[in-house]
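Colleague: In structure tokens below, several structures.
Derivation of every value follows stated rules applied to the coordinates shown; laboratory data play no part. None of these values were measured; they are calculated from a predicted model. Cβ atoms are built from the backbone, for glycine too; each structure is taken alone.
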Structure P
Amino acid sequence: MEPTLDVVGVGNAIVDVIVTVPESFIDEHGLVKGAMTLIDAERATSLYAAMPPGIEASGGSAANTAVGVASLGSAAAYLGKVRDDQLGEVFAHDLRAAGVGFDVAPASDGDPTARCLIQVTPDAERTMNTFLGISAFLDQRDIDDAVVESAKITYCEGYLYDTDVAKAAIRHAMDVAGAAGRIVSITLSDSFCVDRHRDEWLELLANKVDLVFANEAEIGSLFQTDDFEAASRQITDLVPMAALTRSEKGSVIVTREERIEVPAAPVEQVVDATGAGDLYAAGFLHGLAHGASLGRCAEMGSLAAGEIISHIGARPRVSLADLVAGN
């Protein structure tokens, strides 16, 4: 069967609340700066009440990537779980309005739709506190095999790997994609996430994954080393290809045959790092789906990431297709 989609994302379905706060807010509320911390419903309510006004929009790491892929002109779909509540409707409408196919039926019972409370400090670092709600319970029945089979690339979100039912859903999606001869990819998402799942992920990468996305902290955590060069060599023992981001130092693409270093796109001012890795993945996946060289894939990733960090929020404010075409 010829693919009809370029990328299908599998991940959390979250409504983001993004606010700008002083450094003192992080200390005052006992937040772990720069990390994604899972919180319960009570903590979500109290922290939300303490936050100043901000931007609210559908989000989730892999959902941000899917929107970026669509903005670049690729055909994208998304598999994530929401409730039949107001935020669930907001998420679904927002994703479809961005050009991403989203046809997972909302759950009629269980936890409410997820939300992520994001605090951006003056240094542009983002601290995320996430109530996963029903999103964490994406299960195999929510994975539309036909959608996965129809996509050139299946892109899975590491953040989703925190419940047994979601683990099974991710593994099922990977198996379906692999059996169809498609590319299977995953983002490691967060160094704390890697710490939680290291042993399982080493097995997962070796047996089911073609392409992994990670930043310096995540790849270091995976191999328990501070030596980026050593980690970048080790990863190709597990997967055929890795795209490793290094913030202002750009990115490194490693395969079993080559290593490509690509500089970061120039940015006048870094305003908010939220979504930088998500949009880098979008640019890279778009290029890969359309047969671009690995160097060009990384360049498109850098351009998309550069656009997203120049403003508040994890969704592009310009057509990424136009941006890439002009560069």
Structure Q
Amino acid sequence: MNSRPFGRTGLNFSPVGLGTWQLGSDCWGSVDGATAFKVLDAAVDSGVDFFDTADVYGAGLSEKRIGEFLKSRKLKLFVATKLGRFPDSGNEKNFSLEIFRKHTEASLKRLGRESLGLTQLHCIPSDILYRGEVFEWLRLLRAEGKIQNFGASVESMEEALFCLEQEGLVSLQIIFNIFRQKPIEVLFQKAKEKGVALIVRLPLASGLLSGSMQAERTFPANDHRNFNRDGAQFNVGETFAGIPFEKGVELAEGLKSLAPPEIPLYQIALRWILDFDAVSVIIPGCARAEQVRGNVAAESLTPLSPTLHEHIAEYYRERVAKHIRGPY
């Protein structure tokens, strides 16, 4: 793959990274250790050099698996993690310098690192975010050498714009896909002016934009696409981009008529995101090695035509936007 600059950090990464929520084996059904290693192997062998995880994914299991994998292959690849949602201490008790330091040290141990390449606030409550103390704690952890860079994963554009004003912030992680296009007008230019890298999660809207889902499909009990499709456990926007499942399946089917039939919809959806130069890296999650290879292949596609971009924008405005739920 080619590489893209990661904001103004001086770092460059493959534009297709790997999200590893699935490897926590708690919110995407069960993924065993052997399968997790196959996914990670496929990513490395395909040129992926940006891995995104969080301390809460499987209560540390995703980080632990990544750490074990990198050690087994003697690799020093870049790993971005997140903090703020770990169940111990949990909720309001997670937000103090002492707890931030404790959770950072736990991530370091699981990942087998002396310093974290990037730590991100993990969609923390807005009232705590807006107080601003969390950024001071991150600056202190950076000064201590426990982290090298810090960023924030956010739910809404209002939160994103607030974070852009914080000294030292190098990245923002946002939901962005064909079904959620608001960042184009609200965020992209400002992030470029600030030199802040944009990490895109949910590029395939929890699989809706794979183009292969049917309305009758069911999901395991421990898959958030089962238990959170209406926001019962956390922000509904994290599941199917906040669109009701059956409607999302219908909308994904409608997109197929706009795109070249010889290219799978999921690759069109990923290429569409990569066509925006404000985006530094996308982090599709994968539970199978072949998914990794298919996602990476989207980077080598020719950029979509201006006409197709216009049709996708119109489709979003006229058919999709009114169905979005959750902070946006």
Structure R
Amino acid sequence: MKILVTGGAGFIGSHLTDKLLEEGNSVVVYDNLSLGRLENLDEASKNPNFKFVEGDILDREKFWNVFKTHNFDIVFHMAANSDIAKSHANPDVDFDNTFKTTYETLLAMKEFGIKKLVFASTSAIYGEAHVSVDETYGPLFPASHYGASKLASEGFIASFCENYGIQAWITRFPNVVGERSTHGVIRDFIKKLKKTPDCLEVLGNGMQYKPYVYVKDLVDAILFVWKNTDDKINYFNIGVETRTRVKEIAQMVIEEMGLNARIEYTGGDRGWVGDVPEFSYNLDKIHKLGWKASYTSNEAVRKAIQYILEMDKCSL
């Protein structure tokens, strides 16, 4: 198949690109490199079926030219802002980079007759739910601009499916960890401990409790959903059954760095405005389809810590 991956130089998008190429597809990655990195595509660039185009989705002329040049069978739309705290300071970040990129992608698909879309959504659309949420949970009141922009994106995907005969696969996932990550709690903790090895400041009270999914498990799940469902709009929660507290992550980072640091909590039940302190997924739907994660939440976190620390050693 001929596939476009928006945001394909990013953390998740690059892993997806590798997997799609491994399965024999022809892949074009379109990325503005604001969060993505060319080194994430080192392996992909060795494949003759791969092409990289640097550009911004909001540059309609350049973006549409990619569609004119390539006859895509499907679009995997991964491009988005992924830093929730950043958009708190400037809501335009998510309006432009999370919502408008989706809208522009849908417009291009309409213009060039592309009928299949796989969309990376998020657990943040559910807001501060106090139950284990399944795909029918509502009403939906996101707590972050990121979650609101993803929810708005899902709404426009649904309307484009109805109006223009597009078929969509929407995958909603929580915190993702693993190789090629650019930010997040693990990197924050490692960075802080390098500055102050005897003390780690943790935002909130450390009791924040969420599922963390390993990036390669996530990619496998996205592709599994795409290959095994065929409704007009297919939508699934993706994640792990277990969860990890922030204080556990802090302890694992300290342990893996071989330190004896004390932990100081800033207080309150969350790290920043827009943060959801506790979240739990109901995964019955995807489990019934036949997919389960290989790694637990704690295993995914520890694996990610070890990888980041090993990469830091290699860069010295």
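Colleague: Taking Kirkwood radius over Cα pairs in Å, for residues 161-264 alone as the criterion, which structure among P, Q, R has the greatest value?
Modeller: Numbers: P: 14.0; Q: 15.3; R: 16.0.
When Kirkwood radius over Cα pairs in Å, for residues 161-264 alone is calculated for P, Q, R, structure R comes out on top.
Colleague: Once distance in nm of label points 7 Å out along Cα→Cβ at positions 137 and 169 is calculated for all of P, Q, R, which comes out largest?
Modeller: R
Colleague: Ranked on distance in nm of label points 7 Å out along Cα→Cβ at positions 89 and 121, which label among P, Q, R comes first with the largest value?
Modeller: Top value of distance in nm of label points 7 Å out along Cα→Cβ at positions 89 and 121, among P, Q, R, belongs to structure P.
Colleague: Of the structures P, Q, R, report the one carrying the highest value of distance in nm of label points 7 Å out along Cα→Cβ at positions 113 and 193. List each step's numbers first, then the result.
Modeller: Values: P: 2.1; Q: 3.1; R: 5.6.
Biggest value here belongs to R.
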